[in-house]
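Following this line, the structures themselves.
FYI, it's all coordinate maths here, none of it is from the lab. Quick caveat: nothing in here was measured; it's all calculated off a predicted structure. Cβ atoms are built from the backbone, for glycine too; each structure is taken alone.
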Structure 1
Amino acid sequence: MQTTTKNIGTPVAIGLGSNWGHRLEFLQAAVRALGQDILLSNMRISRVMETPALLKEGAPELWNKPFLNAVLTGYTPLSAEGMLGALKRIEKMLGREDRGVWAPREIDLDLLLYGQQVIKAENLIVPHAQMLSRDFVMQPLAQIAPDWVVPETNKTVIQLAQIFASPPNWIEPRLALPVQPTQWVGILNITPDSFSMDGLANARVEQVLQAAQRLIDEGARVLDVGAESTRPHATPLSAEQEWTRLSPVWKELRALTQHYKVLLSVDTRHASTAAKCLELGVDWVNDVSGAQNPEMLGVLQQSDCMVVVMHSLTVPASHAEIWADNVDVVSSMRAWMLETVGRLGRLGIASERLILDPGIGFGKTASQCEVLLKFVNEWRLPHVPLLIGHSRKSFLGLPKDAPNELRDAATLEWSEQLALQRVEYLRVHDVAGHVQMFGALRQKAK
C-alpha cells in the first residue's frame, strides 16, 4: 500500500487504542464505525496488542491502566483532513471524554499514514509524529502492511519494525472486520457470440446505452464492457475488429458512467484497445490474458488505472487445455497470485492497482472451480481485491440449452457464498437478483 489509487481511494493506516472501560468493545465499535458509510473499503486489521500506559511524571495512579492497541488499513475516498474529522466524530460518538493529556481514554483513533503524502499542518501531522518509536503501532502495522514504504524514511514498515526486540503481547480474541458489501460488476457484451446469448453486436448506440442504464439502475457499481467473446470455440478478434465494435459507443458509455459515478471497465486482451480506452477515459482494464503481453504491459505501465488480471491457461477458453485432476488448485492459485503481484510490481505496476481474478471456467474442471469458490480465503492474498466471474458458466452443471433464469438462480447460490467470504467484486449478468440477494443477507445478519 504505497500509492494513491484514484478509483478505490487513498490507502490509509489508522491506529486504534483503548485503556478505559470495556477496551475490546470500544475497539470493535470503532472498527464497525469505520466500515460504515464508505469511510473505508478493503479493510485489514492487525491482532490486538496490550501495552503499559504511557504516563507523564506525577500522573494519578488511576491513569495507570494498560492499553489495547491495533492497527487498521483500508482505502478511503476522503481527504486526509476529512479522514481526521471522521475519526474525531467516531471518538465523540463512542463517548470519549476529555480528561486531559495522557489521561485514560475510551477510544483513541490516530491517522498514521495517508498514502505517500507528508502533511505538516497545525492540527495534522502525517506520517504520525511518534509512530516510528511506538512498538504498539509498528508491530501491528507490520502484520498487515509490511511492504508499505513510510514517507521520509525510504524504508518499509517491516524494516522499521525490526528495532523492537521485545515480542508483542498479543491477546485474544481478535477483532472482527465488518462485512462490507460486495460490489456488482455488470456485464455488457457487445458481441454476437456471447455464451449467455446476451450480446449486443450490431445494436444501435441507443440500445447499448439502454442496457448500460438498466445495469446501473439495478445497482451495478462497475460496467465491464467487452467486444470479444472468450467462451470455448469463440472466434478471436483482431484489435481493429474489436475497436470497430467498441468505438461507436465508448464516449457515450463514458459520459453515462461519469454521470452516475459508476466505474467503467474494458474487457480486452489487446494493448491498442486498452490504450484507446485510456485516452477516452476508463477506470479499469480487465486483461483476460493475464497481463502477459509485453505491449499491454507497456500500456499499463504508462497509466494509473486499476488492472484486473485473470488466471487462464488459454484465451479463448479451451476444453483441451485444463489443469490436471491431481493439481492442488488452492496452492496453485495462490502461487499464481504471488507470482503475478511480484512480476507486475517489478515492472512498476503496484499491488494497489491490481484486482485479481481466478478465471472460473478458464483451464479448470467444474470440480476445480467449485473448490476455488468454496475456499476463497485459503488462496487469496491480503490487500489485493478479488473479482470473480462465475455467472451463468458451464461449471454450474446445467444443460447447454438451459434458460438464463435457471443459470441466474444457480449463479446466485454461489454468489451468496462468495459475498459471505467478502469477495470484493462479482461480475454478473443478473445485477437486480444479486442486489436483492444481498439485501436478504443483510436482513439475516440483523
Structure 2
Amino acid sequence: MSRIPLFLLLFLPWFLPAQTAQYCISGRFAETPYFDSSEIRVERGIAFSFPRRWPGTGTDTLRMDVYMPDTLADPLQQRPCIVFFFGGAWLTGSRNDAGIRQKCHEWARRGFVAIAPSYRLGWNCLASDLLTVCLLCQGIYYDMNTAVYRGAQDARAAFRYIHHNAGRWQIDTNAVWAGGESAGSINALHAANWTPAYARKVFNGGPYRILGALDSAGALPGQSFRLQGLINHCGAVVSDTAMPYARLPLVQFHDAGDCVVPYRNDRILACCATSFFFARGSFRLHEQSLSTGAVSELHTVPGAAPQHCSYPSLALVQESSCFIKRNFCAKASSSSQTYPTNPPVSCSALQQTSARPITALPWSIQPNPAGEYATVSGLPDRAQLCILDLNGKRLQMPLEAKDGACIIPVRSLSEGIYFLQVESGGQVYHTRLLVQHGN
C-alpha cells in the first residue's frame, strides 16, 4: 500500500472521523470526569528531542510529561491524545506550570492521553516579564521571529516522537489533537498549518538560515504525523495571506480585549510595543475556518479590559472535551459562544450504538506486583512478550506464549514500574507491570 503524503494528511482531515467513531462513548471524553484521580498515571521528563541551542552553542534536551488513565483501569486498547504546549513569549514558562498540569490531568480523567512537551526558550531578550520585553526588546523583533520559527520546529518534533512511540501509551494516531496557550498555542497552530516548503519560502531570510529546515530539529525527521484537530487558547498565527490553512476542526478560547496576542488582527504585544510581528487571532481564525468549510467553535471572554489567557482551565477542559467528542460522534457544528457558556456544555450522554464497543484487554497478569515471576494468561498463541523500562528500552529477549500463557522472570529487575509489551496479529499493546521483590 502506498503511503499518503504528509501534506494530504494535514489538508484532508475529513477522512479521519470514520476512524474515530469508536470514541463516541457514553460518559467518556465529556464535560465530567470518567476516571478517578487515583487512576491517572504520569510519566515525567521523557526526553524526545536534542536540537541545536539558539541563542548560544551546544544542544538542548526537550522533555515531555504524559498523563494517562492507568491501563489497568482503562479497557480501551487505544486512546485519543491531546498535545498541549505552555505559554510565555518564548522566554519563560514550563510544562510544569500549574495550569498546564491541571488541564492535562483533567483531560486524562476524561479518558484522553494528555501530553505536555517543552520547547526551546530564549531569543536574546533578557527581560523577565512582558513589560520589560516591550521596553527593552522590541528593537530585536527579528529574534522573536526566529524564536517563533524555532517553536514550530520543536512542536513538529514532539508530534513526530509521539506518533513514532504511540504504542507505548496506546495512542490512536488517527485521534491526536494539538494546542496550547499563548506562545505554546502559536507553536501548535504553526506546526499544524505550515508546510516545509512554505517555511523555507517565508523564513529563508533569517530563521531558516539560522535554524535549518522546518523538520530538521530533533529526532525522526522522516516520521510523518497527522492531527485531527486543534485547541487554541489565546494564540494566533502570523498574518500572512500566503499561509496555507489545514482545514482542521478548531476550538478556541480568547479574551476580546487581549493586547498581548490579538483577538482579531494586530501586532503581538500591541499593548506597549510597535515592532513585533502582525498576527491573526482567534476571531480571524474562526472566520478563516468557516470560509473553508472547517468546523470551528469560538469561546470569547467579553470586555475591553486587556486580559490575556483568562479563560478558566476547568471550563476550557470541559468545553474542548465536548467539542472533540462531538467530532467523534459526527455531531460537531460551528458556533460562537460568550463566557460563561449558557446553558453549560453537555455531551456526556452522546454515544454511537454502531461504533465498535469497548473491549477489555484479553489477557491478565498475576501477580502484579510481581517478585519472582509474572504469569500472563489469556494470550493468543505465538504472541510475543517482553518487558520495557519507562524509556521504552527492551530489557529482555521476547518470549512466546504457549497454550494461552507465558511466564516471565522478573527477579533480575530492580523494584519499580515497567511496561509489559504484548505483540500479536500485527498489534502492539502495553500495560503496567510492577516489580516488588518479596512477593
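Miscellaneous remarks
- Structures compared: 1, 2; top value of distance in nm of label points 7 Å out along Cα→Cβ at positions 377 and 401, i.e. the largest, recorded for 1.
- Top of 1, 2 by FRET efficiency 1/(1 + (r/R0)^6) of positions 129 and 337 (r between Cβ atoms, R0 = 35 Å, to 0.05), largest first: 2
- Structure (1, 2) behind the derived value -7000 of helix-only ellipticity at 222 nm (-39500 (n - 2.57) for each DSSP H run of 4 or more, over all residues; to 500): 2
- Structure responsible for 22.3, 72, with Rg and Dmax of the Cα atoms in Å calculated and labels 1, 2 on offer: 2
- For mean count of other Cβ atoms within 10 Å over residues 169-176, the highest value in the series 1, 2 is held by structure 2.
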